[in-house]
Every structure is written in structure tokens, then in C-alpha cells.
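Given below, in the form of C-alpha cells, are the structures.
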Structure P
Amino acid sequence: MSWDQFFDYSDYGHLLSLVANSVLACAILGIVGGLIGVFVVQRDMAFAVHGISELSFAGAAAALLIGVDVLLGSILGSVIAAAIIGLLGARARDRNSIVGVLMPFGLGLGILCLALYQGRSANKFGLLTGQIVSVGGDQLWSLAGVSAIVFIALLIVWRPLTFDSLDPEAAAARGVPGRRLSLLFMLLLGLMVAVAVQIIGALLVLALLVTPAAAASRVTHSATLVPILSMAFGLVSALGGILIAVGSTLPVSPFITTISFVIWLICRDVGRTRDIRRFRRAAEAHALEAA
């Protein structure tokens, strides 16, 4: 195998113009996915994201089988999964059990629908690993519309949702409607997972909805910097992935996930180095006081 088999950037400008919608879709998904990922990490719901993505995959596969809009099927599957988890999984233990039940059911149902589908095999593969290079104008507008709804809703409930995520008991004592906020957040997460599945696939959706926020939380604990860094990391991962994949014969998903993972590794190392230096300074200060 050689480089030329997988990469050819000789006509990069022309290729890039053909996937302008895909580039915009990646940018939108990277920003909004990074923002909602902050709450996914705070509420320890990475496993729930994966569970929702499996039901989203099942809905998309069923829509593909019966010949209706795939995004609509994906959203329907995600919202159903999010509602079930939000209503029945108030406690973390219950939530994980429910997700553990939903995941194999959704994956099995999706595989059944794909097995019955007689169309192009690329459509089947795209639901699992993403199909960013085929984003059309209508899909872009749908993705932008759903992402805008999620973004605006998060800004509206940002303060009470942050309070409930970091200290639910204190939030409840102050009158914050935690159960309703939890259900609302799950529905917003379901919508975001649905559009993310169209871009990066059901199997790799965590790379844009969890990893950027996890990386940001490794380098700072600032309530302002974490969401900003998370959105920046998501944007870099998504845009970097599509810009590399434009001149490649490989799917876009491996590039997005690899960039996202490398960012997390760097942030982890930066955070670890910072913690070591802080510990040493504290130890030196304690030694001076003792002397």
C-alpha cells in the first residue's frame, strides 16, 4: 500500500468546492456538539449518548427501509430513546441499566432493517460510520435548524442546568426543577445525537459529543473557558476531519475521531503537568512554613 492509494490532493480546490455543504455541516456540528458535550460530561452521561445513538440508528435504518426521510427517522428514534432515559433514569444506576437494555435492542433492530433493505450498500455503511460527503442543501438546512434549536435552548437554561448538573441536591433545595430540566436536556441531546449520526455515524458519535468537552475539562475548571474550549475542540476535530478526508478515499469518521483523540491526549498531558507543578509548589510552600 502507498500514500497515493488513499490520498490525492492534486485537485483539492475543486474537490473542496463540491463538499461546501459538508464543511458547513461539520462546523455546525462541531460547535453545537462541543457545547452540549459540556453537560454530557458534567452529568456523567457519555453512556447515555451511545444508547441514544443506537436508537437513532434504528430509526434511520427503518426510515431507509420504508423509503422516508432518514433524518426524520433518526430524530424520532433519538427522541424516543431520550424520553425513555429521561423519564425512567433519574438515578445514575437506573439510567445505565436502561441504556444497557436499549442499546442492544436498537442495534439489533437497526441491523434487521438494513438486512431487509435492498438499496445501495453505501447507505447502510453510512448510517454506522457517517456520510458527510453526501450532505445536500436540504440536509444542511435541516441540520442547521435542529442545531440552532439545541443551541438556543441550552443558552436559555444554561444557569439552572449548570447548577443542577454540578450540585443537584442543592439545586433542588433552591427550587430548581431538576426532573423537568433533566427531561428537557435529554430531548435536546436526542436531537443533537440524531443529526450527529448523519455526519459521523452511530458507532462514533461520542467523538464529537463527549471527547471535546472531556478534553476541555482536563485543562481548566473555569465555567466560562470549558464550553469555549469544548466548542473550539469540536470545531477543530470536525473541520480538520473533513478537510483531510476531501482528498482521501477513506471515510471522514476516522479522521474526526483521531483528531479528537489527539486533542484529548494533549489536554490530558497539559492538565497532568499543571497538577504536578501545583502539587510541587504546595509542597514547597508547606516545607517553607514548617521551616
Structure Q
Amino acid sequence: MKRHMEEVAAGQRFEFGKNWESFLSVLNDERIKEAEKSLTEMLEHKSLIDKQFLDIGSGSGLFSLVAKRLGAKVHSFDYDPESVACTAELKRRYYPDNSEWTVEEGSILDEDFLNSLGSFDIVYSWGVLHHTGDMWKALENTKNLVSDNGLLFIAIYNDQGVISRIWRRIKKAYCSGPLAKRLISILMIPFFVVQNIAISTIKRRNPIKAWLNKGKRGMSPYHDAKDWLGGYPFEVAKPEEIFDYYNNFGFTLMKMITTNRNGCNQFVFQKIKPL
């Protein structure tokens, strides 16, 4: 906790947990069902009964909750203490006395901590590993937590070259202090509006509906935008880099969704048991 607070104070890290705390105020059954739909579609499993599910960087706790609703035995951890509190709050609301959902504070970069966890049938980390400050080390540590024949579901920011480098500077500036945060927020509102209208026009969609539909996975457009602006540390990777990395360690790609814009490329791998 102390190290996290020091990083935030030094402008080296966004306070994801505060954003998730605000998100919990708008979480409802509809959002939970949408999150459940997104998880089952990617994993191609409608039930997780008797599966061991690890949520790396659990954030709000929404997908830990979804995994529990699907029957999994869930272990959630996050580096941000306020995110841990959010996940614990969802457990308190929905599964207060359930011993098969564990919530704790921990880092995917802490190998001693990871060694205490064991391995899991499903390892889930959506939009987290690129915020650790050492993405490739986080990716390496994550693969070791997957059981033989288990699934790994990760989402990593898309590498857009120069555009990604510009966003990294914006995010770093956003986290540098209250004045910069306000200024960047004000300046970026027109950008998001114009971008949404332009994309909606090209795709012949209603821009209001298009903005609201950004809440897929049960997320909130407002909190997603705030997370995007402040999401620092910030690293990116091309889809083929992620594929090649895990393929070299015996993981088979089961499903992939990519983007050619800002946002995450999503991957589901299976760790094939050696013969």
C-alpha cells in the first residue's frame, strides 16, 4: 500500500481504485449480465462450475463477481488497495459468507506473492498488465499461473506507433497533478465528442447510441473515458507480439479480437500440457 501511495503522489500511477469506487455506484443487474455475456462468449463456456478462476488486477471486482455467478472458485487480487476494497465490497454485497471467493492485495510483479497462489484453470486479466510499469515481466509471470490445459484470457493495449507515444505523454501529464488533470479533461472532451461523431458518421450510426454502446462488458462510458485518460503506466503491444510470445511457451491461440484504433486486443490462449 505504501509503495502504491508513493507512486501516485509522484505522478507515476493513476488512481484506478478511485475510478472503480465511483463505477460501483452505477453498477446494476443489467451491467452484470452484459459482463457475464462478454466473458462467456470469449471463453466459450456458459458454466465455470468447479473451475479455479484467477482475476489479476480485479479492479471493480465485476468480473470476479461474474465468474463466481458462473460457479467458479475465485481468487481476486489487485495492486491498488482501493481496487481491492471495491472487489471486497462486491463480495460483501453478493457473496458475503462464501469461502470460495478470496480477495487480497498483491502485485503480478511480486514473484514471492505469486508463488503462494498455485495455478488456475482460468487466468483472467483484462486491460491490466500494460499498467504495471513492466508489461513483459507481467506477461511472463501470468503464464506461470495457468494450469496445464487451462485458459488464459488477457487484453492488452494496441500499439499504434506514434499515436500511442502521444497518448503516453498525455496520460503521464494527466497524473502529474490536479491542475494538469483538470486541464487535460477539459481539452479532451471535444476530442472524444468529435471522434465519436466522426466514427458514427462513417459507420452510419447514431452517435448517442454509439457512445452508450461503448459500455459493453458492463462498463460505463464515463468511467471508461476517465480510465483511458489517466491510465498510467501505459505500455502497448502489437497483436502478433502477444501471439508469438505465448506461442513460444506452448500456448495455443483459441480466440482473438483485435482493433485498429485505441483500445485493447483480446486473446484467449490454452496452455497445452506437454506430452
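Laboratory data are not the source of any read-out in this text; all were calculated from the coordinates shown. Treat the numbers as computed from the prediction; the structure is a model and nothing was measured. Cβ atoms are built from the backbone, for glycine too; each structure is taken alone.
For which of the structures P, Q does the calculation of distance in nm of label points 7 Å out along Cα→Cβ at positions 109 and 237 return 2.7?
Numbers: P: 2.7; Q: 1.6.
Corresponding structure: P.
One of P, Q was used to calculate percent of Cα pairs over 30 Å apart, giving 34; which? Provide the component values of the computation, followed by the final result.
Numbers: P: 34; Q: 27.
Label of the originating structure: P.
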Original post:
Comparing distance in nm of label points 7 Å out along Cα→Cβ at positions 45 and 141 across P, Q, which is largest?
Top reply: P
**OP:** Check the numbers for Kirkwood radius over Cα pairs in Å, for residues 13-52 alone across P, Q and tell me which is largest.
**Re:** Q
Original post:
Quick one: helix-only ellipticity at 222 nm (-39500 (n - 2.57) for each DSSP H run of 4 or more, over all residues; to 500) came out at -14000 when computed from one of P, Q, so which one is it?
Top reply: Q
Original post:
Suppose you compute relative contact order in percent (Cα under 8 Å, 6 or more apart) for every structure in P, Q: which one lands on 22?
Top reply: Q
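Identify which of structures P, Q gives the largest calculated value of distance in nm of label points 7 Å out along Cα→Cβ at positions 21 and 245.
Once distance in nm of label points 7 Å out along Cα→Cβ at positions 21 and 245 is worked out for each structure, Q has the highest.
Identify the structure, out of P, Q, from whose coordinates Rg/Rh (Cα atoms, Kirkwood Rh), for residues 101-188 alone was calculated to give 1.15. Mind dumping the intermediate values first?
Numbers: P: 1.15; Q: 1.08.
Answer for the origin of the read-out: P.
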